1. Of the structures 1, 2, report the one carrying the highest value of mean count of other Cβ atoms within 10 Å over residues 139-146.
2. Of the structures 1, 2, report the one carrying the highest value of mean count of other Cβ atoms within 10 Å over residues 259-266.
3. Output the label of whichever structure in 1, 2 has the greatest value of mean projected area of the Cα convex hull in nm².
4. Please compute FRET efficiency 1/(1 + (r/R0)^6) of positions 11 and 171 (r between Cβ atoms, R0 = 30 Å, to 0.05) for structures 1, 2 and give me the label with the greatest value.
Structure 1
Amino acid sequence: MKTQFEHISVLSQEVVDFAPESTQTILDCTLGGGGHSKRLLEKFPDAKLYGIDRDRLALKAAAKRLKTYEEQTRLSQASFSELPTFFTKHGGPLFDYILADIGLSSEQLVRPERGFSFLQEGPLDMRMDPDRQQITAAYLVNNSSEHELLKILRNYGEGRFARKIVGTILAVRETKPFETTRELAELVGKVIPKRLQKQGFNPATLTFQALRIAVNNELQELSVLLEQVPARLKPNGRLSIITFHSLEDRIVKHQFRKWENPCVCPTDLPYCICGEKPLGRVLTRRPVKTSKNEVADNPRSRSAHLRVFALDKTAS
């Protein structure tokens, strides 16, 4: 079993470049191995950094990586929904720059015992916080009703074969419960016709994505983060969010647009009467994507999308 935490941070230079030039306080909502935070502190060596992560191993690795900056870092194991408690604990800080790298870390994927990967044999787990989360992917697969499984696979996997996959799962689990990642991956691979499988795209990808999102309540957690952020940014502060699939990216894109143009008045009115005021502006009209060189070095980065929002100096 691996003992060292290894995670390759994506779009690191771009994340640093979008930070306000006078950055003094930073919040990293997804520490991972501390890669983004370290790059930011190297550029802003006097800044104070606050950071959270759901994964205890990630938090431990980040603390080690940021050891040089120990006096100016405040790190905690927490999810986005626990941010209010985190803020209260640290006196309600405001931030010049907030970063969230949403999704799975490369470290979680390469550890078979975490159960995230369909390429390796491991327990069907998928919990980002195995210390505190009770529900595993195996529990959902073996105990959810047909309706519940269909909802998970359709809403979070957007897969056209959801009903067929669910029907096969229900039949198989009558004789033997699902225990490993390979059992489920092989089932999905058999259910989806070979002629309809995309080249270079594992047929189990969307099923595993859907279960992972459900196990970790990921989309709801992202919504909580977006609810919390505006009140925690300083005037002229910025928020950078990296997403890895369309469900997350869509939520971030729509929220950024709403912050920029919150008016809900009918379009035929000559002026706004709803009273909703813009919070700031979107700095990335299109998402920033990884370069060919970065994808060559880290193929998992190819689906990363970075969006950045800047709070207006008069907003609070």
Structure 2
Amino acid sequence: MNQLEMRAVYAQTLIELAEKDERIVLLEADLMKASGTTVFKNLFPERTFNMGVAEANMVGVAAGLSAGGKIPFADTFGCFASRRAYDQFFISANYARLNVKLTGTDPGVASEYNGGTHMPFEDLGIMRNIPGLVVFEPCDPVSLKKLVQQSAYHTGCTYMRLHRKSVTIVYPEDEEFELGKGKVLKDGTDVTLIACGAVMVAEALKAWEILNSEGISVAVIDMHTIKPIDTGLIMQYAEKTGGFVTCENHQTINGLGSAVAETLAENCPTWLKRVGVNDEFGEVGTLDYLKERFGLTAQNIAAQTKELLKKK
């Protein structure tokens, strides 16, 4: 299958939005090359602001631009977007009911050689706590483009996890998306895999191949929006399959798995296993090594699915 670099698609999407809407502006924390947004600056220098290595200030300025009627997109590594700039994003942007679109790049093991200090396994949990915030993670270039377009005109703040590098295209170019509504990639009746993001949607689809070859009927859902979670779709597949395995490039605490568990516990208690990072810090390594190291693989997803089926 074809691959495209996610950061290039992100930058091009912002350019297309900016060409039609002068309110679109971009803020960076001295990571324009890493984010792939230099092309945006070249076309719209008067709408591009490099705030330097000052992420909290960047978010504060973005809030000010929003208060002035702009639609600001602010980018930095996910570890800084969540941990370092949290208070400014919480108070200056969200509490103030403004319209800042914050992007955290290199989520989880995608940080690779930047190592444990730059490896956000907790950003979904941090951001899920902000009232009214929309939190999402595209899995491929098509979903990235469509969800960024949606977020630009969503009234209120958003937080997007962005895998920067090349990933396999999952969706046809004309696929439509809606924030808060998951997508069924494979249908099945025995168990449901719910995944988010470029790393784990790909692994869930590989796990589907493994399990399908063994005669196990597995549904796969891309739950691109973690907040608000698609309760209706979860309930539909709780009735249909009676069991879930969640798959996330994040701590199993307070991320996708927790969001699904909360939904099931309050509406329809159902068998659940969570595949993710188990209360650990990150470390340096290649993407393949880190996926194996933290159990973020198709083989582990398949193994956990079989364990769940034994209980069912």
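1. 2
2. Structure 2 gives the largest value of mean count of other Cβ atoms within 10 Å over residues 259-266 among 1, 2.
3. Evaluating mean projected area of the Cα convex hull in nm² on every structure, the highest lands on 1.
4. Numbers: 1: 0.10; 2: 0.95.
Largest one: structure 2.
Taken together, the values in this text are just the output of simple stated rules run on the coordinates, not laboratory data. Every value quoted in this text rests on a predicted model; they were computed, and no experiment measured them. Cβ atoms are built from the backbone, for glycine too; each structure is taken alone.
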